[in-house]
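Read-outs: derived from the displayed coordinates by stated rules, not from any lab. Since we're looking at a predicted model, the values are computed, not measured. Cβ atoms are built from the backbone, for glycine too; each structure is taken alone.
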Structure P
Amino acid sequence: MKRDDLKNNRPIPDEYMVELGRVSVLYGVLENVVNIAISKLAGYSGVYDYRSAIMLAHSNFHQRVDILTTLFEQSVSEHPHLKGYEEVIRLIKKAQKGRNKFIHSSLGCDPDNGNVQLSSMSARGSLKTKVVTVYIKELIEVSAVIHEATCALHTVITGNEVKPLWDRYA
């Protein structure tokens, strides 16, 4: 086997690899929409002002969501179309939690039964380790939540409803 001759279904089944890729790509889109929303709520007129980009470049996603939440809270009285932003923030946090579960853990196949398993650990207060079986539908759900959060954020910022893809072509 050559270095660039990676076999199918390694290290986990290809369908899982595809869904992990979808989670990653959709989350990248959500991150960019969060950045643009912050820029717009902060009063910058360009699609993505360089001043906002500089301030956000080294902020982690949690910090950006905190910034976005505060900007919404401070702006809603002046811009009533922002009402309902709390649900958007809830969706964004749910998307982040789902993404982090898979991206910050280790996935592999159980050699005995071939099930895909996720192993993770936490050391907050005490060391906790966990290994659980992962089903493809869980990854699909995370992708769906990330996409819904992106659509909801776009909708609340612009006032123009953006439906998730599955509702656009139903």
Structure Q
Amino acid sequence: MAPIESYPAVARILPGIPVRDVLNAKPEQLWTIEPDATVYRAIELMAVAEVSSLLVLDGESLAGIMTERDYARKVILKGKSSRETRVDEIMTSKLVTVDQQTTLQECMALMTAHRVRHLPVLEAGRLVGLVSIGDVVRATLIQQRHILEEMQRYVSGESRVGT
């Protein structure tokens, strides 16, 4: 992993926030689909759920992820039919995963290095959640807001939070 100095400045404020904290703040709902489902069904489900990806589960096992990007590049641009193409034909099966102890800083580095926007979270090989780039950005904004509030209190001489 690259040294912290090489990360964008915003990543340097995230070092200690574990994925577990992000998952605890999110709804527990994971949007999944079976590998043999049609791409049309997957896109339908994404629209209803208002999500941009679905985790592909083969029984209890994580088989891959299907994203809107997969659909655009592997179905639309190749002239395939959504109603005839199966999810397992276009899903991304080589996944980058994390566990609940992984920090958001590490997530940001992995997302950047692997050019992905979603990281499935596994514990003992079992799927427990999903962290998206949106989750990382949201946590970053919350952390920045907290830092600014602390700085304003310090400059104004107010007592600090937690003291």
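General remarks:
- When mean count of other Cβ atoms within 10 Å over residues 88-95 is calculated for each of structures P, Q, structure P gives the greatest result.
- Structure from which -0.76, -1.13 was derived, log10 I(q)/I(0) by the Debye sum over Cα atoms at q = 0.13, 0.18 Å⁻¹, options P, Q: P
- Which entry (P, Q) yields the derived value -11000 for helix-only ellipticity at 222 nm (-39500 (n - 2.57) for each DSSP H run of 4 or more, over all residues; to 500): Q
- Value 1.3, calculated as distance in nm of label points 7 Å out along Cα→Cβ at positions 40 and 72, assigned to which of P, Q: P
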